[in-house]
Structure 1
Amino acid sequence: MRTVSYSAFGKASAVLELADIEMPEPTENEVVVELRFSGVNPSDVKARAGRPGMTKPAFETIVPHSDGAGIITSVGSSVSKDRIGQRVWIWNGQWQRPFGTASSHIVLDQTQAVPLSDGVSFEVGAVLGIPGLTAAHAVFGHGEISGSTILIQGGAGTVGLLAVQLAKWGGAKVITTCSAQDIAHCLSIGADHAFDYKDTELVSKVLEANKGNLIDRVVEVEFGLNIASDVALIKSNGIIAAYGSAKSLNPHVPFFEMLFKAVTLDIILIYLLPLKERLSVISRLNQALSDNALTCPIAKIFPINMTSHAHELVESGARDGAVLIDVFN
């Protein structure tokens, strides 16, 4: 099978290599998926570049990326043969294992290959693993949201755009923040109000948009930078669902203020989501897709021999949607 892999940390152009390797046979509960697209996420490029304190990758050779979509071509002995030919999307493709989705094929446990309806493209399927599940869990992780107000910080990012749509579909009033140039787009996909995240009067404007009421739930992309406004805006017994804090990894937490609002801080690392909860948010995603309530923006698709360029684009942050690899081109 054709793959992109690396054996050392470093710049994408220096360490990513295109190679053909032998495809393993599926074990008892595994399936073989012939992939169409592989999704490139920030966690993928950070893992390839190397994290603080790590001197070498966890495995001798790593085929990166956890997201993808394709067709099941063969199955293990305990898997129904009816699954052969099924369109699927992948979650946790390269989590704690060496071989991910930057490849023509992937072999993995059958639970990690989720049926993809005929009306949903493989391109969209390749966005559902990390961005889709993160957005769905951030919005619905504590139950129904109909009638509530949700603030989505960073509504123009891949996760943010999905969260805006899911929250609107779920019946919430949706307020989001984004850059000034993205306000119109956020409004067009369902946000009731959108504000420039740099606005010095952001807190008062959000409150005004919510008729003076505090917010039920905050979906947070930059917890460290936004914690002061989040705590000011969240209501008593409200929830801050934080899936990122890249620009402030060890923030000061105003515990006293949070204590006297009894705020729930829900820190999300979607790789570790228990299976029962994961199946619940998968069901939400599938239903939203079935209801045509969810579009997944694709910024650019690269051929597999330009995977390093895809990594560089994700690292730059200068993208408007997901970045994919076409594993057959």
Structure 2
Amino acid sequence: MSETNNIVYLSIEPESAGQRLDNFLIRHCKGVPKSHLYRIVRSGEVRVNKKRAAPDYRLQEGDRLRLPPMRVATRAESGSKAGASQNLPELPILYEDTSLLVIDKPAGIAVHGGSGVSLGVIEALRRQRHEAKFLELAHRLDRETSGVLLIGKKRSALVRLHDMFRKDMTDKRYLALVKGRWLEPVRRVKLPLHKYLTDEEERRVRVDLKEGKSAHTVFRLLARWARFSLLEGELKTGRTHQLRVHLAHLGYPVLGDDKYGDFALNKALRKEGLKRMALHAASMDFPHPVEDRRLFLASALPDELRDFILRLDTAEAREYLADNFSPPWVCSHSFG
């Protein structure tokens, strides 16, 4: 490692306003280990306007940052990481304009680094688009969830997107394969959710009528077999793990869910070829964050889930298919 000798002072420009302090430092301090960046923030060595600041502090235009001397990886130490970044897969793009980028996130990739994940979607995009001045997640998807993911390319667009999510101005639809025979064509689930940490310091969510925050999901039955059902889940609120926890609480866990699912069933399904969580962010309908028009963006069901359903259709007689439903394993969604 090499060490810079001087204290650095930075003024926050408009394109960086609104970013978390930790995310800004990760982008700005290339080659500095994340663990070191978090340590100097928590120790108070990083100052914002001459004061301590938490890692999640949102920077404002004109903020004055003081950065202490830092250890930076040398070329020899960082070579393997640089090579790894060059081998990152190109993320499929569903839509892009000057304000907004929408990708079709694959399963198995976290949306951001941290918690044992060195590189996520947003870091990969920033490395692949060196010329981009601004790229920030507008929302999140769980690591094992695939599908539509929105990214702001301008601060004004990101602020507007966040506002739309808070005010429930977006129509988000998921497809989920679940254990069991779901009977109702439509079911509205309003069960409050509470976040907590396990004894192993892992984040979890449970239904909690006393301490939970309101959570509302609308489920629609699309297809049903003897052992499994395909549901559409419409999120009316955006709580962490909302759809997964609601379904598990009702006794219909998402197939392949390693946090709230049926673990014995998941193990058996892996032998049958289903090696991921069967949850897919299929579509989003929302106002364009800058222009006066709406966008409808959709992602086709991934091959692994489609192939599993095809095998299921062969092995079991389908008991139910919703009226006017075009099965995603036959007709791909259009990328409108």
Structure 3
Amino acid sequence: MGRLALAGALALLAFGIQPAAAQPDAWPARPLRLIVPFPPGGAADVIARAVAAKLGERLGQSVVVENRPGAGTIVAAQAAAQAAPDGYTLSLATNGQLAINPALHAKLPYDPVKSFAPVGLVASTAFIIAVNAASPIQTLPQLIAEAKRQPGALAFTSCGNGTTCHLTGELLKAQAGVDMLHVPFAGSVQAITALLGNQVQVASDTVAILAPQIRAGKLRGLVVTSAQRSPVTPDVPSATEVGLPDLLAESWFGIVVPAATPPELVLRLNRELAAITQGSDVRDQFARLGVEPLQSTPEQFAKLIDSDIVKWGRVVRTAKVTAQ
């Protein structure tokens, strides 16, 4: 079912009108699985497990988290796209998976728009541009001035080539009109270790990753890529405050299902997700991670995917980023 057909069916359901297809009997009658495109232990995995636990309670069936890392989230996306559209397979999706990968790869084993039915957003986290606390650079304007004084001399690190961490750094370069050398690592831990060890001068990573190091006094945050300051790092100025109001970037997490999943199940799952992310225990857990709980309609989520495909595709082309 395409997005327009799904949107029409969801609209009918919103008014209590059943579409032609009969409602699946006794769903869910067995455990569900939630595919996660990252290994256990990271922020995405913690988000997924929190959602899975609460969703299982609300549906009366366990929701088993299935970690499927690999190939820059492509392995998980392919598995989710090829799953039976029966409401028993969900997938945690990110903008890296659905908006950046299509710009990096000429051919993917899934289509970010046609292969999935968006269910709803659950969380997001902004990014921080940071330096070592011992760095003489105190503010983002100072960083920009130094990068302009020595084009290509400063190195910024990220959690991997083509990731949202990387492209946020490229967005900064484009917005500020500077040149910095990108030094990717195979994950956030290695990237931040390099910054702490003064192997690189700048890092681009999420609030969830950098906030503990900033609070511990080991790193200095120069800007958070949002219109307002993050409550997790209240001393780090926002993009608006530093004079780069278009330096807006976030890593979002949402739930998608295979494209032909019955719309009544999509709508039911959306209602459950909204209730879960409104719960105080989940909101508190997300806050400790440095992520913001979200809720959306399937249509709003679909529009965000479409707009991010355009936004990050432009960044990839401008920076001439290629898959490695």
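Brief remarks follow.
- Answer label among 1, 2, 3 for the case where Cα extents along the principal axes in Å, for residues 143-286 alone, calculated from the coordinates, equals 58, 32, 30: 3
- Taking distance in nm of label points 7 Å out along Cα→Cβ at positions 135 and 223 as the measure, the highest value among 1, 2, 3 is held by 2.
- Structure (1, 2, 3) behind the derived value 14 of relative contact order in percent (Cα under 8 Å, 6 or more apart): 2
Readers should treat all values here as calculations from the given coordinates under stated rules, not as data from a laboratory. All figures in this text were calculated on a predicted structure; none of them were measured in a lab. Cβ atoms are built from the backbone, for glycine too; each structure is taken alone.
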